[in-house]
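Dropping the structures in below, format is structure tokens.
Rule-based calculations on the coordinates, nothing more; no lab input. Everything quoted here is computed from the prediction, not taken from an experiment. Cβ atoms are built from the backbone, for glycine too; each structure is taken alone.
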Structure I
Amino acid sequence: MGLARLSKVTVISPRSEYEQVAKALAKFENFHTLEHSTPNFDPAVQELAVKAVRLFAQADQTVKDLDIQLMPGTIDIVFRGVKVPRDEFEAGDWDELLAKAEADLNPIVDDVRIQKGALQKVVKDELDTQNIMDALKAVSGFSADLSRLQKVDRLKVVLSVVEAATGTEMGKSLPDAIFISQPLSQTHALVLLALPRSEESRLEKTLKAFEVRPLLIPTGLPQNPAEAYRTLTEENGRAKEEREKVEAKLAGIREKSERTLLAIRELTGVGRDVLDEARSSGGFSRLATISGYIPTKKEGEFREMFGRWMVFSEPVLGESHEGKLPTLLENPVGLRTFQLITGQQGVPGAEEVDPTPLVSFVFPIFFGLMFGDVGHGLILTLFALLVRQRGTGSLRQWGNIFLVAGISATVFGALVGEFFGSALNLYQVLSPVTISQIDILEHPLGVDTPNPVAIQTVMVIAILIGIAHLITGLSLDVYEAWKSGEKAEVILGKVPTLTMYISGVGYGIAFMGAGYSFNVLRTSTPDPLFGLPNNQLGGISLAVLTLSMVTLFCGKAVAIKLGKMHGESVASALSNGGLEVFERISQFLSNTISYVRLAIMLLVHAVLLLIVNKYFPLTNPVMIVPWIIFNCLIIAFEAFVVYVQDLRLHVYEFFTKFYRGTGTPFRKILPDRERIRIKWR
């Protein structure tokens, strides 16, 4: 459980058989390639890699051209039951596999390329026609042969569509010109201007000054605006029909070839990744070599599969001379799902503790505490079962996480007897006295009201849970530092930090037991949690707290002065020690108070249900539908918010105490597949 042990393996084969090695690596899958400092590419595998890249690029572009969604949406998968089909590809080697993919892909690519070319042409024709129609729309009712205007020998005649006010100003600026204006609408007019040929330049300057363009009909069209507009309308209709035909052909190609195209895209993408990893084959001319990491427990299987070639293996621990050792998480099936939560902070390094087992235990508990209700928990559980049944890959894993969270919410709801915010008297597990202390809503005579005593109790419980969580994280920090051989850091930094927090908590409990008075050492009454006299608990805690703070403040400075540590000056160590003490105090206070959110979210849950049950009582049949709708909204909203708060408590409060997540993920040479299975002969 935790981090899997790895072995470094090296395979040596004749270069002529290296393609078969690449096939065997894909078949084995659990192989993390070790990068060569001076890669030497095998020509045959390099050629296959280039081919795979080319085929993937073609398939990917065709998918984009057809606007195909790579994966169905979450809503489609969960609520509509859309399945992701799997296709099996059988081949003897990578060359045959890629050849089959190319044979299936080329007809689709060619057909799509032809139809896309036709679509681009018809869209351009339609757009060009529409632009001309827009220009002639204002004069579509004007019937006159404009070609005659150009046949006037002694006059320069210009016909334009302008705003009515602009036309008037143009007429005033050319008082000696022939000026005829015909209104086309309330805002625009058709204007004819004519001047002698000798005044042509003055006419052009005037048009430019008013930013007016002459009305021109392209050659090939009737020069009568009304006839030209009718002709263009007919051409635009034909272009639209042609575009719709081409789009229908593309839609038919998409419907017919979508599954095949997506499968080939994934297949060629897998081939690209595997062959890119495997093409580095060492510097020998006749021998090919490849090195990488495999799980130690699979070493026997690896040797059997690669037995025809030379195989060298050795177990590895910690950092290797080639770089960071990859991290392969190895947890039982029940815990493996929560590796997704751990992965939010990265994978653990070789010397780190894998927090997944702790997360798999604590995460559902926190969720149940904030979401405790039998009715809501059951609905969330059923929804998670639906996601788990219909989902694949990571979606199925998230379904498993919320399945456990829903069960936890149901259990905690049963403990306090809450069912959709109402009392569940028949199934209360705890005694009525205990219930009255932790049930946020009282139910006297069937009326729900806030319970101040329970709210205060739940707040205290949340703080105590947070203290235990933080102490666990600080203890793991001590363990990791000791495991990595940092004994000086353990004695002078890690242990004092842990004892400082524990003693600070002890003194805080004694302080509250003394009636929130600093006169703790003179108060002999027992504290409310451990039952010890406050003066004893406070005295011991204060002594340990003082010793811990002094050690953090000047411990490293003393060690440097005595020559036991090196790397910084005494003054610098004292300065850093003072800052660390101050930082720890503020950090511990904020971290501990942060766990109050466990109680606050439960309070929000209770208040929301109190409002719904008050304004939508089930005693009125008319209110049943809105009651169901608002409960569903609360479940969706709270499930998301509670998950975020749960994740925050782990990532920002718990993980920061001991977990860095700086490891390198173990990368299988054959990526995970959603749509294909590869069967090697």
Structure II
Amino acid sequence: MILPHACVKTSAVATCLTALALLFLSGSVLAQERRDTVFQIPAVTVTATRTPETLLEVPLAVQIVPAGPIRLSRRIGLEEPLSLVPGLLVQSRAGGLDARITVRGFGARGNGDRSNAGTIRGIRVLVDGFPVSEPDGRTSLDLVDLWSASSIEVIRSNSSALYGGASGGLINVRSGGDSSPPFVRAGAAAGSFGLHSESVQTGTMLGQGDLVFTLSNSTFDGWREHSRSSKATLNSVLTLPFGEKGSLTTQILSTSNFFQVPGPLTRDQFNLAPRQADSTYAARDERRLNRIGRVGLRVDYGAGETHAVSVLAFGEEKVIERSERNTFRDFNRYHFGGNALYRLSLFPGEPVRSVTLLGVDEAYQNGSILFYNLVQGNRGTTLRQNKVEGANSLGLFAQEELAFGDAWSVIVGARFDILTYAADDNMNPSLAASKEFRAWSPKLGVSFRWRPGHAVYASLGGGLEAPAYNEVDPPPPFDTLTSLNPFLDPMKSQTFEIGAKGIAELSSPILRFVAYDLAGFLINVSDEIVPYDGGAYFLTAGRSRRLGAEVGLDLRSSFGLSLRGAGTILSGTYLTYANELGDFSGRDIPGVPDLSITALLRYDVRENLYIEFGARHTGKYFSDDSNSPEGGVSPATTLRAVVGGSLTSGPVVLDAYLGIENLADHSYVSSVFINGVPAGGSGAPRYFEPGLPRNILCGVTLRWNPRPS
């Protein structure tokens, strides 16, 4: 499935440059004057809230990323398409598939020696409503394929009352075509450091239903030593209607995902030779190979306007190989689950509307884990560990929404979660252990639409985030007594949020369209889970607080100029946190920048030709709990420029773009290992993962759609 990258890369670049030349030279299409832009305010519907609602109705910070920003990315990571979502920070750890996602400080610990698998905590991830996150809350992004993504829904508010373990929010990647079947789309992208990516997508009608099939492949040689990655994905979504109000959706999704881990560097290494890999990581050939196959089924049925039922089920197999921490690790896991949702819509009296949600989620994962000695980066013959690890999550939730006319709506909800761990050691049965966490997550939200297209809201939510399985390993000497850390408690949080959002078409001769998204939040956290020893083990801090504000803007003129931006100010502080490692009360939470700003200026030269300039600024933050100067990360700003356009001839559309990332070739830290450890246990700590230098990206897509949507 993975093609030789040399010929594909050369072909993609040549095709892309040829397409761009056609865009500039085709006078028959582009010589026409650019027409005045006509804006239509869309009634954007959110589905990740488990009931279809418009953006203004939801008393939460919600954003939908359309297909456009996804197409202009390298499509091997989420950092580019999600860069304009306020409150959310996505950092590529080596420029390839692995990423670190932080929402309002949640997810910051998802890195380090135990994150060889590119994991995220505290943020639930879905693909078409099917959970990617595992029962223990750990999330790997293997099943996220941007070539098949038509939009991305992001809830950056506490979503635990609906999903459990989502204190930082939710990301739902919606796949499918952005054209009505039948259609065929072929795309390719290529860039610096051996990047090439290609995809074929087709949609066809099957009676009254439709089938969308996507096959994609990407390879990246990496700019750092020992950072090569590749990914191949197949995604098939079949939707069939039945009766007058029912639909049946099946999804087959599989992937093979490989990347090498270059590891962190000391400050001197980062300053002098950032392309190098950590010598220990390179010698061990630290890497991961995940092969995952999933089958999902969802039935939706609505009886009139009053009753609606949705039932979802999925099953997947995971075969995982890792060279990690001087051990070769074989994982064979089976992940099953599903949910059922009942929605009751009533109109007890005009203008009052009631929507009641009742639901249950269940997920179970189990499988064998074999640890071998490592011989020159490969599996040795000595079996060191033979374990079975199982996790089960069960959640029951209810929500009531009352809407009063077109202005007021109130949401009250709660969820009860039971998370169970069970670990068996086949080589030392005395280490067998089990652990159970139970918690309630309440939710209260109020929204007031003070005029058409504009709303203010306030919400209060509680959340619980249990430690992921690879965080519950006990540190020495307790690893000789039990398989599960007896001191690690779940992280509890309370989030208070206020916000305003709106969208409007203006009659001004200059500014024709405005959309805004403002939010302020206060989050109190107890028992914050913190990595130490470079992420080899985890402990619990006392109390912490996050205070912040977010702004998102979309401004469009009547003469082709538009500006989009996102900004976040965040202060994260340990209030009480002391142990044998030190007293860190009053210190900043590491890994959380105090400021992040992204801006994108676009000019539509003609109807089918545009130029974009972008800037991304990340403020200062620290890499360790002590906030030592040695672990400090300086502010960084990177620039980008893109030129692109499209040609249309009947049912055929050709899109192409050429971009330059990190235009000024700025040296910056893209991600850090929280509380990094010295190489070999002595010397300077290793914290820093360098970001990509200046690099070029070029992409082309050819679409055939005889019945455009």
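Points worth noting:
- Calculated for structures I, II, Rg/Rh (Cα atoms, Kirkwood Rh) is largest in I.
- helix-only ellipticity at 222 nm (-39500 (n - 2.57) for each DSSP H run of 4 or more, over all residues; to 500) derived as -19000 - corresponding label from I, II: I
- Source structure of the calculated read-out (relative contact order in percent (Cα under 8 Å, 6 or more apart), 13) within I, II: II.
- Origin of the value 1.00, where FRET efficiency 1/(1 + (r/R0)^6) of positions 342 and 646 (r between Cβ atoms, R0 = 30 Å, to 0.05) was derived from one of I, II: I
- Parent structure of the calculated result 3.7, given that distance in nm of label points 7 Å out along Cα→Cβ at positions 166 and 582 is the read-out and I, II the choices: II
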